[in-house]
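Got some structures for you, see below.
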Structure I
Amino acid sequence: MLTIAMMHKPDRPMHPALSKKILSDWYVDLHTEGSLWECARDAWLSGVRDKGHHLVIHDDIRPCIGFMCQVNQVLKVLPQAVISLWGSRSEVIVPKPGAFYKYNTFSWGGALILPCAWIEPFIEFCNRNIDPAWPCDDTRLTLWCCETDRSIYVPVPNLIQHGELESTHQSLGAELKSYTYEENPGVVPWRAETVDIPGDRASFIVSRRMHYVNP
């Protein structure tokens, strides 16, 4: 089972592909109040009582054709993983279609998936350790992964593209693009094969210590 929560501001349009491809067929919980992190926190917590997986997606995201089918296939291959459905880095080695980048110190907001059982531990970690005024929801998730020795998996091809609208995180703009996104990926041979990207978890934590409550 997959549930979905969208971070959406009522004073701006969502990406039209989202309304056509997701809203009509899938449960979506709209979150509109508060800071970026408060919206993200509420979006995650809306899935805490569910079983299976929970997807938090921003309203400026353009999903691929057959998005939900592809996501469900990915979850069959990686049922116990943190999954970021896109990335804006261009790596030297690109996985073959159907495989994954495996990161230790990177995740991208936009469309993130967690097993529902992991939501409360992630939120509790943020409540206990991270400055509540810090807005970066994806970096919070990366820090939790670093602290708990988890990796972040990014499917290739990416299943979403940063949309043409202004980013939900306004400081980013809409210029960040996926290098491996395909509008119509078709039949993808998803499998648990990875290209591992080096990343020092301990150094990453140190580099973000200024955002901890007790640095």
Structure II
Amino acid sequence: MAQTNASKAIPWAMPGNFLDRLRISDLVVAGTVEYSAPSGAQTVHAELLDTNIARLRVDTIFRGKAERSLDFTWFSLHVDPLRGIAYAGPPIASFRAGKRYLVFLQHSGSGWVVSIPLYAIEMELAPSSGPPRDLSSLSTKRRNEAIAQELETAALSMPVPPPGVTGEADSYFGPVLDLIGGCAEPFYRRFLPSPSPDLASDALRWLNLVMSTHKTCKTALTQ
């Protein structure tokens, strides 16, 4: 693929804190993507992007109201076949059929759309093992605890990474801390005996952050 001389400027920013993803979303759900297909192109904030329609089988509602099956729009980079593109920035959204995700959506005039175009603010989750749940009526604290448990389960299910990298589990460390603060301590300790020294070292770094900032655990959920 040919590349332009400069990276394409994208007019959005990734949320700095995981809680910001919740604040900007009308609907936050966990569910499995049944299919995803291209649906043309759309100009968003003066940027031409490719659009995709995904159907989600919802199993857990954390915020908002939704049917058990819903369609939503997500975006990918539009590539000029003649010029190509060079991109440098946050990971780009990629919803794959058969995978379960924590999805952040806003309601538009035409239906549900991802809360931030292009960027991957969704989180891949472990497969669901229980009946559908609607947690939208719980307190913010209890909902955050439930989301954190989903992220912890996903991180612990990730394969041991190869030498020299921390692997995918590392990407869940920050969001869990944002959600439950000092209650994340037992979660990080689970990774200290990891066969991967890089992952264990990073878990220790996050654990030390919890200890050094004297974060306390104020959750009613059993860790």
With relative contact order in percent (Cα under 8 Å, 6 or more apart) derived from the coordinates and found to be 18, which of I, II does the value describe? II
Can you rank I, II by distance in nm of label points 7 Å out along Cα→Cβ at positions 57 and 105 and just name the one with the largest value? I
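Any idea which of I, II comes out highest on volume of the Cα convex hull per residue in Å³? Don't skip to the end; give the middle numbers.
Numbers: I: 114; II: 150.
By volume of the Cα convex hull per residue in Å³, the leading structure of I, II is II.
Read-outs: derived from the displayed coordinates by stated rules, not from any lab. None of these values were measured; they are calculated from a predicted model. Cβ atoms are built from the backbone, for glycine too; each structure is taken alone.
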